[in-house]
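Asks: Below, each structure is written out as structure tokens.
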Structure P
Amino acid sequence: MYISTRSNERLTASKAILKGLASDGGLFIPEVFPTIEFDATWIKKTYQEIAIEVFKLFLDDYTDEEIAYCVNSAYDQVNFEEGMVGFKTFNSLSFLELYKGPTLAFKDMALTILPFLIEVAKKKNNVTDKSLILVATSGDTGGAALSSFMKSGTFDTVVLYPYKGVSEIQEKQMLYYTDERTKAFAIEGNFDDCQNFVKGIFKVYPKDSGVLISSANSINIGRLVPQIIYYVYAYFRGVESGWIKFGESFDICVPTGNFGDIFAGYIAKQIGIPINKLICASNVNNVLTDFFTTGVYDKNRQFKKSNSPAMDILVSSNLERLVYLATGKNGDRVKSLMQDLNEKGVYSLNEEERSFMEEFIGFYADENQTLKSIKTAFDENNYLIDPHTAVAFYCYKNLKMDSKTLIVSTASPYKFPSTIAIALGLDDNKSEFEIIKDIALHTGTSIPKGIAKLQESEKTTSLKTTKEIEDIVYYK
């Protein structure tokens, strides 16, 4: 069962996936974390086989056959024609490459399965309403959601992103995957404005409208649970490759904006993966770094657009799930804290709550440090990383951790060509597609198929007001 972080509202997995956000605005979280007695047989399991086993633990009202259907439909060669996941090791450091999907970002790994999870959930609960997926994105989630839900053909999908707040390639990807039922709109403001607007729609959307509204953001447990698989898979690839021994602990370093990916790593630790420290790597919008250092979450600061745009976030929604656990699962306490955040822009944890989070380390990189880290990774290891992964690489290098460390590589460097060009000393005064060719030539790496096809698209930005978007999502 899943419970709201702000009350005692309890739902099965399928109902929580359909609902997305709890009635009180809270996030659903497993009432109890299951555990697994991992053994050596897991070392040879494929990503799909590991996914099935993990889903069996968390999708409490899905049958084994339904889970297998969802996994096999999502994680196939059509969606992942260039492979599933990469695992690169450089001595005590490994990179988990989660950008092999259609939109070249880690979000593909979770979002390709979400339409099937929702499809099964609707059948299980005899829901015949029209499905509307409403998404706020800081860059990568939008393209991955549109790509995933477009293929299903049974969902209306609306993605909102900050105008001039994503990279050119990210925007082109979102627009590429639009049609009559899947739409991407830019709005004035930043990601937090997009996210707050989406949350507001969820709170007031009419229950008798004949429309089932849900989210593809990681506030939906249907997005969060698939991310747990990353860490289970990474651990056993590490054992198989000889990077770590079976049972040996390791740290994870995750570039973090909305706190979903790293919280999934925390859940993986709870179910039995020997993760030691969880390094929360932030960019110049370092609200999480300050939070883990002081116990005070304060969004009252200047929002900064950076060269790692998917992390340009001041309100990390998924942190609420960790705060819920830190308060001893006290929904009233969480509700009060979130009310303080909404009304005052700040909340503070007490000492006991802070001590619960000691396994998390907050650190950040500014824009120049991000650029230097891209160059360092290439110079030292002949390895090309994107700016978000570079933030994590900088944090890892400067924290000087004793344990072996897994960095979650969240996007293809080819999604951010101008930033890569600047970091490597290439001419960035060109179109992004010309820069992409220069990067491939300079680094000896291949341009992903998912980038090459974007040149064919002539779709342009659609800038909307919130009133115009309300008319669309309310089917006026």
Structure Q
Amino acid sequence: MATLTFHGAAQEVTGSCHLLESPAIGRVLLDCGMRQGGDALRRIQGEGFPFEPASIDAVILSHVHLDHSGLLPTLVHHGFTGPIYCTGASKGLLRVLLEDASGLYHRDLEHENLRRKRSGRPLIEEEYTEKDVEKVLKLCETSPYRTPMKIGSATTLTFHDAGHILGSAIVELVLEEKGKSRRLVFSGDLGKPDSVLMNDPAVLHEADVVMMESTYGNRNHRTMDNTVEQLEQILHETWERGGNVMIPSFAVGRSQEIIYHLGCLYHAGKLDDWQVFLDSPMAIEVTQVYDHWLNILDSEDVRCLSKFGRESLQSFLPTLKLTNSSEESMAINKIKKGAIIIAGSGMCTGGRIRHHFKHRIWNDKNTVIFIGFQAYGTLGRRLVDGEKKFRMFGEEFMASARMETLGGFSAHAGQSELISWLLEFKNQPRVILVHGEASAQDALSLKLWEEHGIRADIPALGESIVF
């Protein structure tokens, strides 16, 4: 008998963390992510584990986005010492993300404790140290796609390409109990079949239980061709207005994809004379990791890179400028028009994008383009939902810039793509929907039942399911 308990991404999109318990594998976490929204300090201090970290035998990491990996240092700090299974590319990216997150967290912690000292309030203890990040990386044990590996006492783990970001994986676990095999498939985050650089998500055919993400369970995306046309039109209209473009972008995945598409527009002579800035030290470093792992990405897109010089994303867009230092970032403010600024954070919860908002979001000549999911409660979500006034840096701002959302750039499968992936299973596995807001999950569940006769469980936070 095996039990799944859902400690995150249950009727919500972020904070992926599911506890699998079975004699065949012990106590294993599927992901260990933080919830998005708020500053780095509040995200970490507000989290806690409803289990004893030292009791966890292993972690299986589907991919490195912080809502799937961000609490690994905290888990280690509080006693976890087991292996962390992931793909090799995920380990390469994990260092970049966790070191960046640690820097933000400890900076915010230092500032908050300074304020507390001045007011005589008790200080906040750190939830993890930089050494804990190093420990996380040392605990990582990697495996290539489609390569079964034995874990626990009687379990086989296989990673399959999820097509979401570099290194992302569909997790397949075969548990042997009392002479019987039970097959659990955890989708992680499934990518879109037409995403550039990424391979299509792997198709599996056998499972007893399928845990499937449902981020876009209530809608489909525009086709990539239509999305690129929309991007070209928005850029040209903003150019004609004499404005600038701000693109809040996740450092992993979305930044590399938008660079690729801008490169294609450039080589087709459709990019006007835009100056393009990748204003994110982490995204710059991640792009270098992508260049290192081009061999596991979509071969056709990689061949396209090689037509215009060496196989490198950075050289694919000649007008791209990398701004590592804060001085280089601030210098962008002097540009009055014709700048495309790609900066984090993707949901506008922090990072350099907020500083660019400060200088440009109140100007109706400018445009903000959202190219990724915006979680409930984040500044990005509020702007997408039409909020016109917001507070930032202790000031009130008017969101007068043009707001555009390009859903086709999403790294997640849409409703029809999720259903198509699920229908590939030959038998009728038990279906559990995770990683989605309740409205998206309800819509997907209804669609599965009415059109395909498939029942889907939608667990609540803290709920357990036995299979």
Structure R
Amino acid sequence: MDFINEKYISELLEDTRLNDRSLQKDVLKRSREAKGLTLKESASLLNITSPDLLEELFHTAREVKEKIYGNRLVLFAPLYVTNSCINNCLYCAFRKDNSLLKRKTLTIDEIKSEIEFLVRQGHKRVLLVAGEHPKKSNLQFIHDAIDAIYSIHLNGGNIRRVNVNTAPLSVDEFKILKSFGIGTYQCFQETYHYETYQQMHPSGPKHDYSWRLYAMDRALQAGIDDVGIGALFGLTDCKFETLALLNHAFNLDDRFGIGPHTISIPRLEPAFNAPLSHKPPFAVDDSSFKKLLAVIRLAVPYTGIILTTRERAELRREMFSLGVSQISAGSRTSPGAYKESQDIMEEHEMEQFQLGDHRTLDEVVKDCCVLGFLPSFCTACYRSSRTGDRFMELAKSGNIGKLCVPNAISTFDEYLIDYASDSTKKVGGDFVTKEIEKLDGVTKSKTMKMLERVESGERDVYY
């Protein structure tokens, strides 16, 4: 655990020299090169308090994000397949000792039913989420669930990439998981502060801090190309958590030549019968939350940053401009909750935590366009060998957008034709026209040919 140096992180946070305005301006100037920041430079930006520098920080974060990823926002939905768990996390409704939670593990037929619902909404990528349980969520079950997800095809619509958020595995187990055809493997440390971690996870396999911390190392050693890390903000000081999270990203990049494919930044939300969730020990206000997002974007410009529907719609709109590149939409956090007939109270008694943004996928898509962001349903990189170090090379050089923008436009056009409401069709169609006009001659020509194929009935068009 040497790379999470709590003493050094604390020293950085206490170093008043990093509050110097001229230093902060210098760091912001360097960050525009989109080459990343050191931990010390990141700490300096976390200490910004003046409104004008804060505004410059936010502006720079958007500038860097668009330099790497353009104005795209990739959309996905989580699929919870079981809420059974043998851990006892104090902030989570799925905890083992929560006797009030209604437990459910989806059958394969129920998984197919959930996927049919998501496909009918227009989703193309899913994040499979499972509580940690040796029987309910073992590798065989995960395999069968992924097979079921990929098996659904409805009028040209299907889930084209399954990312996975499950408990840490051994290297050999990760090799098996890779064989299932997954995209990104995702696992959050929750908190990097060792003492806090022990308090928050009093029993179960998750109590082992180092086993979880090195999960990504084992996944990469097993040949999984893309991994996603994250912290649950609200368990300890958010500045400490941000720097420790960045340390984790830097360490992966140093050791394996690739950093995390994604970083998630969930805040602690109320959870049914969870001891801590209704009163976070270190609640993160909106201003601090926006600041840490912007700093992460500047520190690791190549990394996709995920913002989920934990946050309310109004705040999500603001944060789209600060470096976010992936968002969930139309989400549910309990097994079977996508069924239109499910009772609201029953859903509450099965969900992991409460959501802040309850809008449908169509409403979120329309809103993205109004705000100037291109909704993307693209999954081309996974099927074109643009993963791992190949993706990182394109992202770090700023060239990934040359491939992603045309593919985003193509998949968005597919969504507009097959799934969008009339009002979203109108707004989205006008938006696509404007996006095409931004392209250079060669790219514009290729994109127009892709759209012709989509509009003639072909699906899953990409390059």
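All of the numbers you see were taken from the coordinates with simple rules; none came from a lab. All values derive from a computational prediction rather than experimental measurement. Cβ atoms are built from the backbone, for glycine too; each structure is taken alone.
Asks: Tell me which structure, out of P, Q, R, gives 41 once percent of Cα pairs over 22 Å apart, for residues 184-263 alone is calculated.
Replies: Matching structure: Q.
Asks: Supply the structure label, taken from P, Q, R, corresponding to mean count of other Cβ atoms within 10 Å over residues 144-151 with the calculated value 18.5.
Replies: For mean count of other Cβ atoms within 10 Å over residues 144-151, the value 18.5 is produced by structure R.
Asks: Given a value of 35, 27, 21 for semi-axes √(5λ) of the Cα gyration tensor in Å, calculated from one of P, Q, R, which structure does it belong to?
Replies: Going label by label, the one that fits is Q.
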